[in-house]
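What follows is calculated from the coordinates using simple rules that are stated; it is not laboratory data. Quantities reported herein were computed from a predicted structural model and do not represent experimental measurements. Cβ atoms are built from the backbone, for glycine too; each structure is taken alone.
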Structure I
Amino acid sequence: MFKEHNKNKVIYMTSSNINTTHAFTTRFGGVSEGIYASMNLGLNLGDDITMVERNYNILCQNIGIESESIVASRQVHGTNIRVVTHKERGQLFSTERLEADGMITNDPTITLMVYAGDCVPILFHDPIRNVVCAVHAGWRGTVADIAGTAVRKMQSDFASHPSDIHVAIGPCISQCCFETQSDVAYGLLEALGPDALACISRRGPKFKIDLKEANRLFLTRAGISEIAISDECTCCSYNKYWSHRKTKGRRGSQVALIAPHLKKGL
């Protein structure tokens, strides 16, 4: 259900079940150099900020959005989901961004964006009410059910119905590469009960965790049935995606972007 696009060497992925402007970016198509080559979109990872700004301009031109429309937050591996309004446009490079790991809007002049480098990027689209949501789910956010929290926030603030919401879980570290201590496994067992066993594989004293499946389970419990899941692992495919684990933190960042449809007459 995921399709690769190549526009002027800018390579990005989209999901067939999200029928609005969106993208999961890769490492390709930018101008950054060295360990950040080439489409680094991370602002605080040590890359030359002028290169990062050029990368955003290149990306926006090729996926058809305005850089001024992008709204991002300072991600803290929590479950805070905030509603984004028009006044927060144009602050992409600001140091005053609020802390949040998820954002929701129905403003067609806004593009929501979350950063990723092994963590799970999740995009939500309610085509009935023209509402979108972007979520960054690290293992802590996953265990704390940030995915379900996003669904409930869409329900409470925008009257979205779970049966109308389409969700895409983008490229991230897969179970093959995500080896952890017992805290993640026990956290999932406490949150999901026996269902969590589908996400956990024992490897001696350590565990391998399927964060994609865990988020799918939380989404299903929240009433979502329309879920697309990327089969790509960022750690295995480190030549295509940024992987924090593979590079031991010496890396750039990809992003996931989504915007509501532009309403007629605007």
Structure II
Amino acid sequence: MKHFKLLVILILFASCSKSIYQLSKREYNKEAKKLGNSLIEISPDTISNRITNVIKSQNFNLRKPNLIVIHHTAQDSCKQTYKTFALKRTQVSSHYVICRDGTVTQMLNDLLRGWHAGNGSWGKNTDINSSSLGIELDNNGNEPFSYAQLNSLVFLLEKLTTKYKIPAQNIVGHSDIAPGRKTDPSALFPWKTLAQSGYGIWYNEEKLDSTVLPVDFNSTFALKYIGYNTSSIEKAIYSFKLRFNSDQVSFVLSEKDKKILFLLMDEI
């Protein structure tokens, strides 16, 4: 009897999970269709008591993403992440999920605005969700990223950067765009290795020891030049070090950090 009850529970759970994804798919199709229909008509508007004219041009295409934000899921499995992104109440989504075994799952069309970045900025861009693609790596934040996962990430980045002409400096981490609020994809993420594959930036390590900083070198300007929001300089420093000097993460710039900043400016 115990085994029978367990079997019933497992069947019900599987059925429930399936219905979640069916519902999510149905809502996706409905909202995408609604969005598509809204693009067909241009309603005349009123500006300063004057009505704008509408003359439709035939010369257009869809706007494209120009930024890629890498996250870790902070969850225990891809299955858990799929469910999180499928449920409406979570109000969170990402364009791609890459599992530990390298499986890549797309959850949003590239041209749709995902809800993965939240409040944040990179350079002058203060609406990251509207201009970015979100890639979630199945990782709890305290473990190394698998070879299969990183290999799939490189292939995905190759596809996306080629298709949308996204520059290397516009491949960033969630922690980069949200200093003090986010720390993913964690200090264990191999940014150097990724940059060596052509995705993201890294400094010339061979020049580090021989670099002599200019007397007037401004580290705050350098952080802003790279893209960091420096309204809270300590948070910006922490996020910068999390990515470029993860062995010495702190809220204070060392001489090494300043040299890294100086060298990074040459990569942009």
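Thinking only about FRET efficiency 1/(1 + (r/R0)^6) of positions 118 and 214 (r between Cβ atoms, R0 = 30 Å, to 0.05), which of I, II has the largest value?
Answer by largest value of FRET efficiency 1/(1 + (r/R0)^6) of positions 118 and 214 (r between Cβ atoms, R0 = 30 Å, to 0.05): I.
One of I, II was used to calculate helix-only ellipticity at 222 nm (-39500 (n - 2.57) for each DSSP H run of 4 or more, over all residues; to 500), giving -13000; which?
II
The value 1.8 for distance in nm of label points 7 Å out along Cα→Cβ at positions 78 and 94 was derived from one model only; which of I, II is it?
Of the options listed, only I reproduces it.
For which of I, II does distance in nm of label points 7 Å out along Cα→Cβ at positions 230 and 246, calculated from the coordinates, equal 1.2? Write down the numbers at each step before the final one.
On the way: I: 1.2; II: 2.5.
Only structure I yields this read-out.
If relative contact order in percent (Cα under 8 Å, 6 or more apart) computes to 24, which of I, II did it come from?
Values: I: 24; II: 17.
Clearly, the read-out refers to I.
Identify which of structures I, II gives the largest calculated value of distance in nm of label points 7 Å out along Cα→Cβ at positions 46 and 134. Show your work: numbers first, answer last.
Details: I: 2.5; II: 3.8.
The structure with the largest value is II.
For structures I, II, calculate distance in nm of label points 7 Å out along Cα→Cβ at positions 30 and 158 and state which one comes out highest.
Comparing I, II by distance in nm of label points 7 Å out along Cα→Cβ at positions 30 and 158, the maximum is at II.
Where does the value 43 come from, among I, II, when percent of Cα pairs over 29 Å apart is the thing being computed?
II
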